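Novice: Below: a set of structures, written as structure tokens.
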Structure 1
Amino acid sequence: MKKNYKEYLKDINTFVFDVDGVLTDGTLLITTKGEMLRKMNVKDGYALKTALQKGYNICIITGGTNEGVRSRLKALGITDIYLGAHHKEDPLKEYMDIYDIAPENMLYMGDDMPDLPPMELVAVSSCPQNAIPEVKAICSYVSPKNGGEGCVRDVIEQVLKARGDWFQNYSAAND
């Protein structure tokens, strides 16, 4: 019998995220000059930054090639960013080898077909509520939040709370 995903959360020290449909809502706004614009949720950004400050590993693997995405992620402190990755299991395996990270210590969040192979390599596979049915079918956890609307914050907060790393008794005095 497969364990409930919550039983794995205390072992997670590494988060891997897709961008379009996870960190964004999957919408592309295209300017008259052909530039593709995306929007990201600041609450997701806050959680990403908090996880980094607490010593967690974060890796981004996306098929997209927008350098604006890289700039935003770097501004949050994320350094392991794979753009243009159409076979996502390859950069994931490379990342695992570089940092000697075991699959049981990883959570992956994706929303579409290219995310299926890497999801099979990690302890906790997760997706936003609006992921495609094929992804939802194999996920350990489906967030109640849609892509770009707090699903990243949802999984990060769950892991950090399970490990005692989320804010305890936070008040305005801590600002």
Structure 2
Amino acid sequence: MLKKIQQDAESRMKKSLETLSHNLAKLRTGRAHPSILEAISVSFYGNLTPLSQVASVTIEDARTLLVTPWDKSMVQAIDKAIRICDLGLNPATSGSAIRVPLPPLTEERRKELVKHVKSEAEEARIGVRNIRRDANAEAKQLLKAKKITEDDERRSEESIQKLTDRFVADIDKLITVKETELMQV
């Protein structure tokens, strides 16, 4: 039973870490990365469709993304969708492709992004700690129901704490990498 509780806690903590890394990938760092345009939806025959389903997004150079629609009639709709999204991007259409140059970030904007990254990290840490609390509560319930001994419960708490420490350290590593990436000019 305790093994199952620990496995469940570990899988939930992994999901927390994956969510954080996914959220950090969306942040614009001044470098081109296809995930920047991931949240954009395009009007495709009356339906809002994710950009990745109507075009390919590739990196042309360090500061430029190249969006190539599969249907040439979609160029204007994609251009409009990129312009109206809240990313501050100004795409340039050239025939059947759209180039999206990423402007360099100002120092002030970099600092804002670092603050945002830190708040995301704190949310992830809180999530991991909540998972620890839930796992420990389950172990306490098993102890109350006399399905495990006090020693088993104590060992379970220790192993869950080690798991928590490991994931918090992983979160800290992710944040450190992202901060250095953001502060590079």
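Novice: Comparing 1, 2, where is mean count of other Cβ atoms within 10 Å over residues 10-17 highest? Don't jump to the answer; show the numbers that get you there.
Specialist: On the way: 1: 21.5; 2: 17.0.
Greatest value across 1, 2: structure 1.
Novice: Another question, then. If helix-only ellipticity at 222 nm (-39500 (n - 2.57) for each DSSP H run of 4 or more, over all residues; to 500) computes to -9000, which of 1, 2 did it come from? List each step's numbers first, then the result.
Specialist: Details: 1: -9000; 2: -20500.
Label of the source structure: 1.
Novice: Another question, if that's okay. With distance in nm of label points 7 Å out along Cα→Cβ at positions 122 and 146 as the yardstick, tell me which of 1, 2 scores highest.
Specialist: Working: 1: 2.3; 2: 4.6.
If we compare distance in nm of label points 7 Å out along Cα→Cβ at positions 122 and 146 over 1, 2, the biggest value is for 2.
Novice: Okay, next question. For which of the structures 1, 2 does the calculation of distance in nm of label points 7 Å out along Cα→Cβ at positions 26 and 42 return 2.6?
Specialist: Numbers: 1: 2.6; 2: 2.0.
It was calculated from structure 1.
Novice: Ok, one more. For which of 1, 2 does mean count of other Cβ atoms within 10 Å over residues 58-65, calculated from the coordinates, equal 21.4? Walk me through the numbers on the way to the answer.
Specialist: On the way: 1: 21.4; 2: 13.6.
So the calculation was done on 1.
Novice: State the single structure among 1, 2 that was used to calculate FRET efficiency 1/(1 + (r/R0)^6) of positions 34 and 90 (r between Cβ atoms, R0 = 30 Å, to 0.05), giving 0.95. Walk me through the intermediate numbers first.
Specialist: Details: 1: 0.55; 2: 0.95.
The read-out comes from structure 2.
Novice: Ok, one more. Can you tell which of 1, 2 yields 24.9 when mean count of other Cβ atoms within 10 Å over residues 18-25 is derived from it? Could the numbers behind the result be given before it?
Specialist: Numbers: 1: 24.9; 2: 15.5.
It must be structure 1, since only it matches.
Novice: Just checking, which of 1, 2 has the largest value of relative contact order in percent (Cα under 8 Å, 6 or more apart)?
Specialist: On the way: 1: 28; 2: 25.
Once relative contact order in percent (Cα under 8 Å, 6 or more apart) is worked out for each structure, 1 has the highest.
Novice: State the single structure among 1, 2 that was used to calculate mean count of other Cβ atoms within 10 Å over residues 114-121, giving 19.0.
Specialist: It must be structure 1, since only it matches.
Novice: Further question on the same structure: By the measure Cα Rg over 2.2 N^0.38 Å, tell me the structure among 1, 2 with the highest figure. Kindly include the intermediate steps, with their values, before the conclusion.
Specialist: Details: 1: 0.99; 2: 1.40.
Structure 2 comes out on top.
None of the figures in this text is laboratory data; all of them are computed from the coordinates on show. Every value quoted in this text rests on a predicted model; they were computed, and no experiment measured them. Cβ atoms are built from the backbone, for glycine too; each structure is taken alone.
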